[in-house]
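Q: Next up: the structures, one after another.
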Structure 1
Amino acid sequence: MPYLNGLASQYGLASQYFANTHPSIGNYFMLTTGQLVTNDDGFAGTVGVDNIVRELITAGKTWKSYAESIPSTGYTGSDLYPYAKRHNPFSYFTDVVNSSTQLNNLVSLSQFRSDLANEQLPTFSYLVPNLLDDAHDGSLQLADAWLQNNIAPLISSPTFQKDGLLIIVFDEAETNDSTHGGGHVAAVIISPKAKQSYQSTALYQHQSTLRLILRGLGIQTYPAAASTAPDMAEFF
């Protein structure tokens, strides 16, 4: 993945970053709630624990989940290939599913391109590729191309160059790697305010990413495991 490797060399790399569990879904909940919640990829319930959306709303921040191939705005139904609901944790939160206003923040990836071009991005953006572009069913080459097509315009935008923070992270490693729960994965920290060509050897997991996101937005309430997670301030 030459594009991703280039970003890792130019910006910040957490070289000892590990996912929390297998399979996917628990990692997405850890990234957004500080809890695993479930390890059932077919989970069809709702989640009412404290989460990033609740904290963003409380702090008066805006957000959107830009999910590639989501069937429609506000969709909270089951998988519809190549869209995977388990990769879109926002579609489970009671804060979202019980609010018509918040449901409108579950949008397609094409909306991200439009919002970026029109300088209308929310405070917090969550981008997730579909199963063909996330290196799950497709190739690493496709995943790298997806990153370059969608991330390069963001990084070069005036809005991002002012004070943006981008975190590129994988949910889990191969299932035969269960080190620290979910195996060794890549995590790249990109920001005009971050150290350049920096490589960390500290151990981090998804709860630290949740903490970093909230801290970067000036929010000091960290859900569950994020409240005691190692801080990633060394990147700045």
Structure 2
Amino acid sequence: MTQHPYHNEHDPGAYYGGGVANAASAVLDERLAFMRRTYLHLGGAIALFVAFTTLLINSPIAEPLIKMMVGGRFSWLIVMALFIGTGMLADWWARNMNSRPMQYLGLTLGVVSYAVVFVPMMYMAAFYSSAHVLPTAALITLSVFSVLTGFVLVSKRDFSALRTGLVVMSALAMAAIVAGVRFGFSLGLGFSILMVGLSAGYVVYYTSNVLHHYRTDQHVAAALALFSSIAMMFWYILSLVMGRD
């Protein structure tokens, strides 16, 4: 799994045109209200992800869905292609300046797409691994996310310069995933550790954007971006915890 390719990451607010201040130039009350809305929506996105994933892995369609997703040699590449395309559409909708319902539809679509992609791994973790695997991975993910978020909020630095490196590393990671599927080799423990580091970079980058670049009416899009970075981190932390089980 790699990061959704969000549009215009260097200046997320540019999509909207003029009229609304970005968080960095807004008055304090507006900035705090924007951040509060962003993280409340992030919490809602995580709750939806947990609920929908739980529903899927406990439903009669779980095993047929898993077989369809990973049953063939190139099935997973098709799933990844659909996942990336869906993510781009979700982000576009979440940034829609004319329709708040469309923004929420984008957030929902993005969360649901992650839930579907997670089904094979979550199914294995829930039914074929120790009971501590999922809560341990979730606790580690939330702890790392909290520390990184606190670091950015306290430092107040603009980390938008990370964008180029993150994009390049994401492209290399995707190439490695494609090569692994094409030639049938496992990427191993080291790759998962590197991807946790990459997802941590995205957490720092998107949190910085919340402080400096997102506009104060973009809380839905900001929540989706933060959610994607948490989901990516959780994916690879879960794979590491399962590997040690």
Structure 3
Amino acid sequence: MSISVFDLFKIGIGPSSSHTVGPMCAAHGFIKGLRDSAEFGSVVRVKAEMYGSLGATGKGHGTPGAVMMGLEGELPETIDVRSIDRRVEGILSNGKIMLAGEYSIKYSQKNDLVLHRKKSLPYHPNGMKFSAFDADKNLIQERVYYSVGGGFVVDEAAASADCIIEDNTSIPYPFDSAHDLLALCDKTGLTISQLMWENELAWRSEEEINLNLFKIWSAMQECVDNGVSTRGILPGGLKVKRRAS
């Protein structure tokens, strides 16, 4: 199995890839599939249910907001993080959510985003179920997803069959451990960064690698800049005072 640097280093919204990146991607995937169907215009309600760890600790980890943004068509790597709180407040105060960023329906966090604190789905603790209904309360579409760590999301079919598809891209310098990596560097005379660069070229061009690395670096710099310039209370509900600014 081959893993790209960009599978490991992902742009997220914090504080937890399993509880925010995963749910946002799952919500985005559900709404994208719904949008591409003939029933999209008939949807009047979308219900999201979080199970297991997501249900028990999701509120403190920002899961509800991540789900709302995913339903509005956002992804972790492209959303303006500074806009999330304002947009979530707008959804809750107006009682409306913009599906896929283009179709407005009524929304109630109390009824449409359920945190099952003591219920779990099979296969993994971080389970999610998304359901869409029409005006007659008929179920239009339903999907189950699992946030399996690191921002990776699988659907119910892959999880139940234990057949998560591995990336078997052939790379010039495969390794399974840090020991193997260092041995390859000794053998080839390449530095770690040079060796990883050669492996990345198996997936994408030099231009794409540079562009994606710059995006990650820019996101990190933006986090630092926001942290040292913003005053007040840290997000999360624990009312911890910011100290960096």
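Q: Identify which of structures 1, 2, 3 gives the largest calculated value of relative contact order in percent (Cα under 8 Å, 6 or more apart). Please list the in-between numbers first.
A: Numbers: 1: 34; 2: 37; 3: 23.
Once relative contact order in percent (Cα under 8 Å, 6 or more apart) is worked out for each structure, 2 has the highest.
Q: Turning to a different aspect of this structure: If helix-only ellipticity at 222 nm (-39500 (n - 2.57) for each DSSP H run of 4 or more, over all residues; to 500) computes to -12000, which of 1, 2, 3 did it come from?
A: The read-out comes from structure 3.
Q: Something else about it: To test your reading of the models, identify which of 1, 2, 3 gives 51, 34, 33 for Cα extents along the principal axes in Å when calculated. Walk me through the numbers before you get to the answer.
A: On the way: 1: 43, 42, 38; 2: 51, 34, 33; 3: 66, 49, 36.
Label of the source structure: 2.
Q: So FRET efficiency 1/(1 + (r/R0)^6) of positions 138 and 218 (r between Cβ atoms, R0 = 41 Å, to 0.05), computed for just one structure, reads 0.65; which one of 1, 2, 3 is that?
A: On the way: 1: 0.65; 2: 0.90; 3: 0.35.
Label of the source structure: 1.
All of the numbers you see were taken from the coordinates with simple rules; none came from a lab. Note that the structure is predicted; figures quoted are calculated from it, not measured. Cβ atoms are built from the backbone, for glycine too; each structure is taken alone.
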